[in-house]
Structure P
């Protein structure tokens with residue numbers, strides 16, 4: 001959600017901070033601010049709206065500095081107003097913060113009793129005054145930071161500057177991501193490595209409870225118990241991927257068309273010609289996977305839909321019971337964990353607050369092992385799970401997930417085959433899946449050739465306010481994903497139903513003003529789905545059906561068929577995702593919405 005950037009260098013850091021904020025715009029925000037130390041004085045600027053508004057404020061009174069912090073805010077405590085934007089000041093220091101301080105009310109009351117005045121409605125201002133209070137007593141900012149952290153309850157990533165130490169930048173994390181960027185005689189902090197790729201591709205990933213002090217000369221790092229830690233840096237694997245839109249109008253369209261390459265990268269090294277290579281999970285993976293008797297999957301949003309598809313695959317291919325749950329529900333209820341259960345946590349960023357909390361909750365619930373499926377190698381989820389299966393989608397800037405979703409599906413299909421193989425499935429079963437995955441990238445390229453036809457189709461949605469999506473079997477979660485994409489970026493109300501449920505209520509909504517979108521690969525449920533579509537047609541509904549070219553379905557009054565290439569049924573959910581992504585994109589263009597940055601939404605949901 002919110003974004004942090006900080007820098008300390010021997011050169012002017014203001015352009016670095018502003019560029020970092022621009023690179024974090026995809027996360028979602030409603031205001032922005034920057035604080036710098038010039039001489040021995042902190043100067044700050046704040047603005048509501050886009051980063052360009054903040055940039056205009058600074059351009060009106062240009063300044064330079066060698067140390068500074070910056071922030072994009074997504075409102076939680078307090079409305080998106082200028083006085084609530086970060087950084088927040090107290091005495092001679094300034095603070096930026098991501099997360100939520102749960103005990104801010106009690107702390108605010110005590111600080112007011114000490115004489116501190118509050119100028120915002122935020123929980124973050126509590127941190128600033130608390131730091132100032134402890135600094136007055138100790139005159140040591142590191143001691144003040146540690147005493148402050150001991151009093152905070154909740155999630156936070158914090159950056160602090162102080163006029164008494166103009167070359168130093170203090171930081172800490174608990175429950176919210178924060179990285180340190182490593183440079184030559186300069187160092188940086190950010191909530192996401194993408195913010196700093198213009199200045200470095202080498203990062204230190206702070207772990208839970210860590211805090212650090214950086215200066216142009218170096219980095220000092222401690223754990224939650226104040227023990228010094230060795231500073232371990234690693235190269236960001238996605239640094240070579242371009243952050244530019246190139247020939248595309250929006251990041252979302254670019255990322256849709258990057259899916260063949262993303263799938264190739266994700267699947268490379270996962271199998272031979274006809275066998276799954278389970279050793280990529282670790283030397284004991286073959287044995288441990290054989291012990292698995294049940295699977296629990298937890299995720300949020302789009303990743304949850306990927307998990308729902310995986311349930312069909314795992315139960316059908318591997319013959320193992322699979323339960324899929326929204327992470328925000330899972331973490332707050334008592335879960336029955338059968339013996340030898342594998343917990344699979346799915347998150348594009350690896351920092352999704354509810355999914356990460358579910359993983360940590362599961363440590364005490366008796367799971368056989370935990371597996372993270374994630375797109376960011378150095379993320380909290382990837383580091384904390386027993387096993388990790390990394391998708392290699394590269395940076396995904398558009399808020400509406402596209403290539404991250406299809407690479408998650410590919411990873412989950414690989415996992416289904418791995419479970420089947422380790423549980424003694426006939427070689428021809430896993431061999432068929434492996435061969436289908438080998439051919440998947442080229443078939444995705446073929447499916448993307450529907451672009452122009454779907455663009456014309458989107459014009460039908462110009463004046464529509466509601467849409468229904470239908471699917472059966474593993475295509476039902478794909479219908480759910482299609483509905484989510486449409487509502488996310490076009491703001492059209494959309495719902496998805498299993499097609500067999502149509503007559504149990506949703507059919508009452510169908511008339512000529514509501515488009516109905518269905519996905520119909522040529523599978524054993526096709527004839528059932530055809531009957532459902534006739535029910536829609538009989539009631540005047542305007543039906544758009546994405547159907548396999550071998551399904552013998554022709555256009556007729558009230559029904560338009562978009563013919564998809566034939567694919568093996570196991571990869572049909574991945575392939576049929578693509579036209580729904582394109583449809584949502586082009587409908588959003590027709591509607592004139594902000595495709596890459598839809599209102600009220602954030603790319604990475606790092607607070608509860």
Structure Q
């Protein structure tokens with residue numbers, strides 16, 4: 001059964017592109033839009049008669065098919081692009097639009113105050129374009145038309161073509177050469193900074209080409225991307241990627257990469273870096289990274305969460321140092337050049353070399369201030385160069401600061417009893433998970449098991465001391481660290497309150513009655529933070545009966561039996577709190593509350609009772 005692609009806007013791609021460009025003029029008031037030609041450019045300012053004519057600066061223009069945002073429309077601004085010419089999604093803009101951008105939207109140069117000077121001869125224009133046939137041809141025609149229209153009185157126009165992708169080797173690429181991908185934004189950033197400093201067109205173009213020559217990039221994706229109104233782009237002969245497959249070297253328009261493999265992140269990153277850096281691979285050894293300074297850019301292709309991007313960056317940096325002895329002097333991570341909603345990322349390395357222009361180097365230009373919605377606020381040069389490695393020491397664990405209380409128990413017997421209770425929780429995980437899958441999000445059993453395993457692991461190397469206060473104090477930080485979610489917070493509150501209550505019990509034997517009194521105090525403390533009470537279908541349904549019975553009888557087995565019965569009684573109980581309330585449905589009629597069932601399992605293990613009830 002086919003489903004419509006997930007898009008909010010059903011409008012044709014052309015009107016969507018125009019709307020998106022218009023939105024940039026709303027979020028950045030310094031920009032203007034030539035709607036007919038889809039040119040986004042920096043606004044000119046009204047001339048001031050009192051001021052002297054501003055010195056002209058080189059203007060930068062880039063662009064291409066839309067769908068790669070924030071490139072290039074999001075990079076229009078001081079220190080970056082003067083204008084962007086946008087095509088429809090994944091399609092080159094028209095040559096006439098490029099001509100108009102050069103002649104009428106940047107005026108062959110920009111004023112020294114950073115504002116456009118429409119029309120007239122200026123310091124010249126640098127056009128930066130990615131190496132795709134349509135872009136190179138259309139931008140090339142636009143450049144030639146601008147030169148022909150302007151004549152000898154106009155400033156010069158130069159064009160730099162960027163091809164940084166090593167996903168397709170020399171043999172397959174043939175005369176076309178490498179595709180242009182995310183490394184292009186580094187060319188724009190460095191050339192834009194140099195232009196903003198007033199350098200001439202020859203120098204700006206020379207450094208832009210130098211950056212392009214020292215770039216290698218490669219991407220990887222878990223699937224194809226969707227284009228509005230077109231559905232999912234597929235190659236009929238190959239179809240979609242299979243379960244767990246990743247395409248290494250996939251282009252930013254769904255172009256075929258070098259291979260499809262089922263690999264984990266570590267192996268995937270290793271293969272990508274090898275394509276970029278292995279000098280023995282003559283088909284892909286486009287660049288020998290031999291400088292002392294390397295810039296790393298890890299780019300989100302549009303569909304990867306920030307959390308996952310963090311894990312990817314860590315893996316890339318670790319492998320660069322371990323396998324290639326490369327420690328990047330700058331690490332950039334974020335969404336710079338997308339493939340719409342592409343579930344992938346790309347890695348770019350810039351080999352920093354001398355610019356030979358008697359002035360700023362590549363790193364200084366990369367750090368140079370800029371202002372555009374698509375370039376994230378960057379870390380300052382000072383912060384990078386300080387190379388600060390200082391840290392603050394972690395606080396000691398709670399138990400390290402707890403002095404013996406004199407409230408004692410048989411440590412060996414307590415260790416055996418607690419181990420049995422925790423093992424009971426672990427054994428109950430499958431059924432707790434099954435219950436929580438019916439009425440929740442399925443993670444309750446896993447959370448309880450994770451906490452139980454962590455405490456058991458701790459007790460193997462740190463046996464219980466026999467001091468009730470010290471032993472509980474040592475368990476508290478483990479629960480706080482390992483058990484997350486609502487249940488983790490409830491257990492943390494309860495155990496911290498239990499610790500405080502045990503401290504107030506004085507010295508002597510930690511008898512069942514002493515534990516019962518301390519547990520009662522913990523229940524009262526817990527009630528301050530949650531409205532859950534017996535009958536609300538929560539873990540409290542098992543907790544309160546256990547404490548009440550222990551108070552009355554001082555019999556752990558009787559108390560565990562009461563908790564078990566109460567947990568079984570939650571089956572069919574309408575929920576008043578928790579995720580089950582807003583999930584709805586009739587699942588609560590089929591299974592007991594997972595939290596209550598898990599806690600009852602702990603109590604049964606504590607009492608040495610192996611059998612449990614069921615559905």
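Going by mean count of other Cβ atoms within 10 Å over residues 99-106, which of structures P, Q comes out largest?
Details: P: 17.9; Q: 24.5.
When mean count of other Cβ atoms within 10 Å over residues 99-106 is computed for each of P, Q, structure Q gives the biggest number.
Can you say which of P, Q returns 1.13 when Rg/Rh (Cα atoms, Kirkwood Rh) is computed? Intermediate values should be presented prior to the final figure.
Values: P: 1.00; Q: 1.13.
Matching structure: Q.
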Inset, instruction - Work out the source of -13000 here, i.e. which of P, Q gives that when helix-only ellipticity at 222 nm (-39500 (n - 2.57) for each DSSP H run of 4 or more, over all residues; to 500) is computed. - result: Q
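Only the coordinates and a few stated rules stand behind these numbers; no lab work does. This is a predicted model, so every value here is computed, not measured. Cβ atoms are built from the backbone, for glycine too; each structure is taken alone.
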